[in-house]
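Only the coordinates and a few stated rules stand behind these numbers; no lab work does. Source: prediction; values computed, not measured. Cβ atoms are built from the backbone, for glycine too; each structure is taken alone.
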Structure P
Amino acid sequence: MTKEEIHPKERVLIVEDDKALRRLLEEELTDAGLQVRTAGEVNSAWHILETWLPELILSDLYLPGANGVELLERVRTYPVPPGFIMITAFGTINQAVEALKLGADDFLTKPLDLDHLMLCVTRILENRRLKKEVQHFRELLNNDDFHGIIGRSVPMQTLFATIRQLAHAAGPVLITGESGVGKELVARAIHRESGQAAGPFIAVNCAGIPTELLESEFFGHAAGAFTGASNARKGLFAEAEGGTLLLDEVAEMPLALQAKLLRILQDGRVRPLGANQERCVDVRIMAATNRNLEEEVNQGRFREDLFYRLETFVLPVPPLRDRGDDLDLLIARFLDLFRTQLRREVRGIHPSALAHLKAYPFPGNVRELRNTIERAVVFCHEKEIKLFHLPERMRRMPKSKSRAKNLSEPLSPSDEGMLSTLGEIEQSYIHYVLDQVGGNKRRAAALLGISRRTLYRRLGEEESS
């Protein structure tokens, strides 16, 4: 068992009346990074279990007073029972079968093979940890989202309350926020909460339409209005009739088109290109931008009168870094989504990888997190995402900001759990080198100064022929 396979604070209780063996097991498990307590008989174990619940119990079958079977039967009634390894010097097949039937995870006989014992401990702790993570993620997933927006933090609950209020207003809404925060989802939520929910919702990226086609796309055109316009077209405003039109990246709209948009906002009428008459449209306009429109106005790139019209209702969407524990909720949702889509057995995230995710500022916000989890699930062939499955920019980040500020300060207990292990750093560097050589393992092994067989072993793979 290597220390990167051990999670901080995992606890093991040893119940063994043989003092020498008890001390040996205690030293072995402590050296592996586990918290260990010991008892010489079952009554002492009861006292420990009153205030200290371990992830795993190693117990001899035959003990003074009550035996290991009675201990096993009692802990199996706990809401989250610990793993259990039964040990005996006089093992029989019937005893092993009986112990396993009662809920033991494994049955070992003395003299113990310590290497085999540590493999059993690693397996049981990992399975128990993954079960807890699956349960935790299921609890998170059982929380209803708000029209596809996931969040339980105070900033998001405030946002949801504001959405409900704005849904019943009639004026335009300006949705602001950094790239990737989910501005279109917010616009859709307002639409679904409104009296126009039965009508269409159309989102258009103002930066994604060629300038020469913008007017035709927005307002439509009559047949023959220009070369190639053989048929009349309604345009986006007419298509959104009775519903909502979202102008995403509105700051990219040319000034000439901004003037026409202002007129529509003022009188609700559009005139298609080449048409002689205007038509009324009943459309709620929303706009979204990641720019500071006041600054755009000062720079002459956005009309001041249009800005004042759009800012009737301004709705800022908080960045991911200000949303607290929503990160766990989003990770759970994306992990479940991509595990299902990609048919992978990934069940959780190793604490060191999770620590890096929580320390990373996510300038790309929810979109960047979603892409990160998708990438990790694609490349993960294990039961949990490890540090080396994350992008290199996240792996190289210092996980403790306070530690980064003053390296002369001693580590606190909480900081210790945030540090990378030597094994994690090695894996991270191996995968970094592989990325640099396009996955060529022969070149990677040469650059690392190791044989290909060693590289395959450290990657946990079999050397291909």
Structure Q
Amino acid sequence: MTGFASLRTTVSAILMGGAVCAAPLAAQPVPHSPGQPYAARNLPDRIVLTPGADPVSEMAVTWRTDSDQAAAEAQIAPAIDGPSLEARAKLVTGTSSAIITQNSQARYHQARFTGLKPDTAYVYRVRGTAGWSEWLQFRTAAAGFKPFTFLYFGDTQNNILSIASRVIRQAFHATASPALVVHAGDLVAQRDDKVHDDEWGEWTQAGGYNYSIVPQVPATGNHEYIDKPGPDGQEHYELGPHWTRQFALPGNGAEGVKATTYYVDFQGVRFIVLDGTSALDLGTIDSQTRWLDATLAASKAKWNVVAFHQPIFTCARPSDTEKLKAAWKPVFEAHGVDLVLQGHDHCYSRLTAEGGKTVSAKARAAGAPQGPVYLVSVTGSKMYALNDRAATQPDRVAEDTELYQAVRVEADRLLFRTYTASGRLYDGFDLVREGDAKKLIEIPEAQGAVRRCTGTLGPDDLPCSAREK
């Protein structure tokens, strides 16, 4: 057995928790992304910024190096208008952890920047064995309310670099100074035709430097988990090894799920991130529901936005996610949640009333207050066909369509806009607060033809790529 084949076999055993079995792996080469595999080098890569528990005064960064860089070292300084950035830089040390993947050994590093001033620009850089990264600039959150825009991406998951990246880059190109990015899970596939480490390499490459200067707010999907054989002979979900290394999250979430649930208060919005996979498959739904209820009850934010992966109201699957609906929907309604951002279904849906779009339209015309707005979206290449309810229940749907969302936050309204991969406005509404109530105003210029497949023909006059779920 060659040295590489031996390493590959050992790594697979470590990831799956089983015994080393060389013969099957040796017969089948590991499929890497086109070009060079995503092996760690002596300069930092995969640099990702995340908000601290209080992004007014804290941010965090993660990065990867080869295994020779043992220490997590970063420098941070107030941003100035001249080039002498290092003159006021302070050294910040953090934590490091080794990882062994199909791309050999590497180390992930994390550093937290604390004691920062509100609404202030800073620069930072991180160290690898061959030297520092470039200086990267971010801005802390304002101490009180201040208007801002955030981006929301559905599943990237498949063909992340080759196809999904153009949507991500279009979103950053077209959106003026986004302050945050929310990801609704399945950032990678982790059970697809590429090795896990390559997929995480593609994910960070797709976002590029944007992910290192704009704080990322990710939710886990089912594909952030790996299938691991248990003592009962059945496969069980286990959080993949990259998640806690790639994201330095606040850790203020539900008991037993602090690695994947958390909240962030940002300039008048409380972002609450849940873990649907853990709730459905790992027995944490009660813990998450109690925490969700308490976190919403304690919120003093003007707006409350919840993000998780598996949608309560599905646009592709035959049935809704009844377990989550029974537990979480009453909490959303009791506390007046504004937006519920989801993925998983690989189609687009905006739903404002469980009874359907006709019921919703009549209620709006009668002046009834608007409850939570449920969104499902997809950024990557995998597409699912719309289900039978899609024609009557959601207000707006799309099939075989890559999308991104830009949300403008103002004191008395949220301006929600959905764009296609080419930058065309596809859906839009304003959620307007009037006292203790809200009303939803649809944007007429976003009410063009619905993108659906007709038989085997897709909305771009090409074969429909959406498959039945």
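Structures P, Q were shown, and distance in nm of label points 7 Å out along Cα→Cβ at positions 55 and 127 at 1.5 was computed from P. One of P, Q was used to compute Cα Rg over 2.2 N^0.38 Å, and the answer was 1.35. Which one was it? The value was obtained from structure P. Supply the structure label, taken from P, Q, corresponding to mean count of other Cβ atoms within 10 Å over residues 199-206 with the calculated value 23.1. Computing mean count of other Cβ atoms within 10 Å over residues 199-206 on every structure in P, Q gives 23.1 only for Q. Please state which of the structures P, Q yields 2.4 when distance in nm of label points 7 Å out along Cα→Cβ at positions 327 and 359 is computed from it. This value belongs to structure Q. Between structures P, Q, the greatest calculated value of mean count of other Cβ atoms within 10 Å over residues 231-238 is seen in P.
Upon calculation of helix-only ellipticity at 222 nm (-39500 (n - 2.57) for each DSSP H run of 4 or more, over all residues; to 500) from the atomic coordinates, which of the structures P, Q produces -5500? Only one of P, Q returns -5500 for helix-only ellipticity at 222 nm (-39500 (n - 2.57) for each DSSP H run of 4 or more, over all residues; to 500), namely Q.
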